[in-house]
Structure P
Amino acid sequence: MTARYRADELRDFAAGLFEAGGMPRDRADIVAHYMVEADLMGHDTHGLNLAPLYLDDLESGRMAAAGEPETVRDTGATVVVDGGWLSGLWLIDRAIDIALDRVATYGTVTVVMRRAHHSGCLAAFLEKATARGRMIMLSSSAPAARAVAPHGSYEPVYTPDPLAFGIPTEGDPVLVDISASTTTMNLGFRLQAAGKRFGGPWLIDGAGRATDDPNLFSSDAPGAIMPLGGLDLGHKGFGLGIFVEALTSGLGGYGRADAPDSSPIGCAIYLQVIDPDAFGGGEDFRRQTTWFAEACRAAKVPEGRPAVRMPGDGALARRRDAVENGVPLHPAIYPGLEPWAEKAGLAMPAPIG
């Protein structure tokens, strides 16, 4: 049985780790919040699973512990920020605040960030905007990393390039978080460490064959993650990847053309917040989105099959359960945190029961 932990204890523990690593406590609290939020929603490859990597980068200086980002350009409705390798989670939270403060004036506000550290789980940020009746789009790429091959190739050129968006309705928001690739790097690393294989043939080897073997990540043999759609329909995922690369690295003015492979782990990030009141009106917007969500959930399914779920339904249900009954942590997460807890002099959170 997977052990469960109290969410508030996990947040306080994670914040303590980052504070011990040199991060100001107010920022550590924000980083911890979004990491635990990912675990609450069930996105456990992008929650506390990433804490050892982040802490290692803090210790080595590949993540900046403190300091302020540089505003490169600010037109009011558009902002370009150089993050200086500060926490991507903290930078995104700050960027959403900027956008929410301005969106009633401009209708849409876009913030693009370059040289941010890793962006974490994008779904975890969306409700900060949807709770205020705003629509939000968020995407990221990692200019110094290569894992995904363009459709028709086996050579890795870009990253899974997630694209997330949140849509307010009269009930639960619609929360979409997808990658332009068939799978993610973090899941591959977890499966590789556990001696397991992917749930499908989501990688491509040097002979152009689909494979489910995550060892391709660390072998000398050529190969890569395929774009979403795989061998047959990967042109669609490739198109999404091109779009995300243009939104993030392109609009930010810093990306793969500039970043050597030795650059710190980091992201180029695109954020846009939209105020429906600047268009057809917030009430009519929610009337339309609610009708569509309810129609999809009510759509007929084959006998014995579960009803249609809107994106975000599962994550929100998992979070409600985790808040009430404890956060289930993947068995690989806890051992990775223990050395950092010992170094920081912190007690590990105790499982419930």
Structure Q
Amino acid sequence: MSRSEVIHGNGTKSEEMRARYAKFIGRKVLFISILLILLILLMGFSATLGSARLDFVEVYCSILHNFFPGSFDAGWLAKTVVWKIRLPRIIMAVVAGTGLAIAGAVMQSILRNPLASPYTLGISSAASFGASLAIVAGVGIVGGEYLIVINAFLFAMLASLLIYGLSKRRNASPETMILAGIALMYLFSAMTSLLQYFGESEAVKEVVFWMMGSLGRASWRSTGIISAVILICTPYLILKAWDLNAIGAGDETAKSLGVNVDRVRIICMFIASLMTASIVCFTGTIGFIGLVCPHMVRMAIGGDHRFLLPASSVLGGFVLLAADSAARTVIAPVILPVGILTAFMGVPFFAYLLIRERRGYW
């Protein structure tokens, strides 16, 4: 075989590999695009649900009228209902689901455990204790309307710092961090139960409702705070996608590729905890979004974090918004806490992961 034939053969093979890679990437981009379109459609559909019946045209005209006042006509009732009541709740569901799903995907990756999530690592339990302390005992750093929110946020961050402190004794190994998180989950759950035991009936009722998770407290201000935290934190995590991919192959492999595993693990854990804390302090405990959504994405497009994180974020927003839409309509006019719906959805999937854990998607 001549040299030109060898070069031509290698060139053809390279072109085939590039074509396959482009097709491979195209499927992932298509998957994310479809999820995004479905999310936008669901947002419009969710805005039509409620005691004041609105159709798609009224909803989208109300939204566009705010940006283009002279181009789209919308009635006073539609504008008031959409912008002041429904849209803050819808946007809150999307950004909260986005943040929880990203946090769950990152925690599962850095700990290399399919059952890791903000809920199972004790961060949500710590936030529940902080809120319970504010509701039952009125104890907190600040008072007023943000007493519960600040308490929940501080205790959620405290839990992540305790996990970091305990894991540092063994060089931040994934196993130690998981065990520390589980221990803290039981500790904060026990302290919350103790507060409920000694609390007044009305305060205990409020604690239980807060722990169920709800988007009923959504406002443009709280939505803006959560959105700002997610927009600040997410770019760093996406920039570290290759490091997360390397850690997924094992610590030794990642270190051989030049990744500072301990530093990446600690920083990513802190960022994921910060995102979780900023969400649950406003919404209460919403479980299983951070556990279920990343796994669903892995099953569909694999574990490449360049695509896993964006896809998980969109799917998390879609799932939480779908759960909240169902919570508002399943026994209307009674609105169920969205945490109940996500638990009904997540428990069967959690059991599935326990049964098929060895098989995994890692």
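Bear in mind these aren't lab numbers, they're just calculated from the coordinates by the rules spelled out. None of the values given here were measured: they were computed from a predicted structure. Cβ atoms are built from the backbone, for glycine too; each structure is taken alone.
Here are the numbers for this structure:
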{"item": "If helix-only ellipticity at 222 nm (-39500 (n - 2.57) for each DSSP H run of 4 or more, over all residues; to 500) is computed and equals -25500, the structure in P, Q", "result": "Q"}
{"item": "Rg/Rh (Cα atoms, Kirkwood Rh) from the coordinates reads 0.96; which among P, Q", "result": "P"}
{"item": "Structure with the greatest value (metric mean count of other Cβ atoms within 10 Å over residues 291-298, set P, Q)", "result": "Q"}
{"item": "Structure responsible for 0.15, with FRET efficiency 1/(1 + (r/R0)^6) of positions 51 and 283 (r between Cβ atoms, R0 = 30 Å, to 0.05) calculated and labels P, Q on offer", "result": "P"}
{"item": "Source structure (of P, Q) for volume of the Cα convex hull per residue in Å³, for residues 267-306 alone, computed value 110", "result": "P"}
{"item": "Source structure (of P, Q) for FRET efficiency 1/(1 + (r/R0)^6) of positions 147 and 195 (r between Cβ atoms, R0 = 25 Å, to 0.05), computed value 0.75", "result": "P"}
